[in-house]
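Undergrad: Next up: the structures, one after another.
Every number in this text was worked out from the coordinates using simple rules, so none of it is lab data. Just so we're clear, the structure is a prediction, and the values are computed from it rather than from any experiment. Cβ atoms are built from the backbone, for glycine too; each structure is taken alone.
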Structure I
Amino acid sequence: MNHLDFKITDSEWEVMRVVWANEKITSKEIIDVLQQKMDWGTATIKTFIGRLVKKGMIETEKHGNKFIYSPKITERDFIASTLEDTFNNICNRDVGNTIVGLIEKSILSIDDIKNIEKVLEMKKEHAVDEVPCNCSPGQCHCQIAS
């Protein structure tokens with residue numbers, strides 16, 4: 001997967017979750033789903049849809065007098081790209097603790113845990129004794145002398 005440069009708001013995330021869940025969906029269907037969850041009017045939801053089209057997150061197909069919306073990026077790829085952006089903005093030395101924190105706060109199935117354990121076993125083969133800091137001088141606590 002190539003790095004993707006999509007930035008979306010929390011509200012746009014809500015719209016994308018509906019589009020990802022349905023693959024092909026009309027604006028009316030998106031509106032029906034979101035109005036059950038959010039206190040948004042039709043015009044607001046259509047504005048969010050329009051922004052997502054402009055950002056290249058969803059594409060449109062005209063069918064008669066209505067548009068069908070579908071995702072241009074998978075949910076999995078988008079989440080991976082978003083997490084990659086986050087990890088690129090923190091010290092390499094903090095990545096492990098950040099992942100541990102995510103795992104501690106997440107509800108996981110037995111299968112999820114088995115998959116995580118499998119990946120960790122594979123990572124062990126190439127693990128380093130100490131992760132190097134990747135920050136510029138003055139940007140990180142590990143570079144400041146105590």
Structure II
Amino acid sequence: MLAYVGIALMLIPSGVGSAVGTVLAGNATVSAMKKNPNIFGSAMILSALASTQGLYGFAAFFLNLGAINNLNGVLTMNQALAVLAAGLAMGVVGLISAIKQAQIAANGVVEMSNGHNVFSKTLVLAVFPELYAILAFAASFLAMPS
């Protein structure tokens with residue numbers, strides 16, 4: 001049971017973070033296009049960055065569910081606690097990093113609408129929160145029961 005809670009925690013918060021993040025950056029894009037409609041392509045890329053945390057959460061969920069099913073749902077307490085901890089880590093990191101990444105992207109979009117050439121610099125800065133989501137995904141992969 002604990003392992004199933006863990007895999008749910010991998011999926012749900014990271015998905016919520018991605019949804020909130022893409023809306024946050026998307027709202028900035030819509031507003032910024034009123035000033036400068038030519039930035040749409042670059043702004044769309046920045047807006048989509050926050051969606052990756054949800055994908056990491058889904059991939060972690062999918063891999064861990066498969067591992068649990070391969071064991072016929074019979075895990076030791078330590079294995080179940082490891083999956084729960086990995087789920088908590090993936091969920092919390094996915095939630096927070098998606099929202100923070102979107103805030104960076106939204107600031108870049110606003111500045112692009114003001115005529116500043118900050119797309120590539122914003123992209124580089126927005127990758128930093130992404131790193132922690134990747135690390136959480138790697139940890140959830142390493143914690144998979146076998």
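Undergrad: Match the computed value 1.00 of FRET efficiency 1/(1 + (r/R0)^6) of positions 6 and 38 (r between Cβ atoms, R0 = 41 Å, to 0.05) to one of the structures I, II, and report its label.
TA: I
Undergrad: Identify the structure, out of I, II, from whose coordinates Rg/Rh (Cα atoms, Kirkwood Rh), for residues 46-109 alone was calculated to give 1.18.
TA: Clearly, the read-out refers to I.
Undergrad: On to the next question. A value of 4.0 was computed for distance in nm of label points 7 Å out along Cα→Cβ at positions 22 and 78; which of I, II is the source structure?
TA: Derived from the structure labelled II.
Undergrad: So if we calculate relative contact order in percent (Cα under 8 Å, 6 or more apart) for every structure here (I, II), which label has the highest result?
TA: II
Undergrad: Figure out for me which of the structures I, II the number -0.71 belongs to, where log10 I(q)/I(0) by the Debye sum over Cα atoms at q = 0.12 Å⁻¹ was derived from the coordinates.
TA: I
Undergrad: With helix-only ellipticity at 222 nm (-39500 (n - 2.57) for each DSSP H run of 4 or more, over all residues; to 500) derived from the coordinates and found to be -30000, which of I, II does the value describe?
TA: Only one of I, II returns -30000 for helix-only ellipticity at 222 nm (-39500 (n - 2.57) for each DSSP H run of 4 or more, over all residues; to 500), namely II.
Undergrad: Determine which structure produced the value 72 for volume of the Cα convex hull per residue in Å³, for residues 14-85 alone, calculated from the coordinates; the candidates are I, II.
TA: II
Undergrad: If distance in nm of label points 7 Å out along Cα→Cβ at positions 62 and 102 comes out at 2.2 when worked out from the coordinates, which of I, II was used?
TA: Only structure II yields this read-out.
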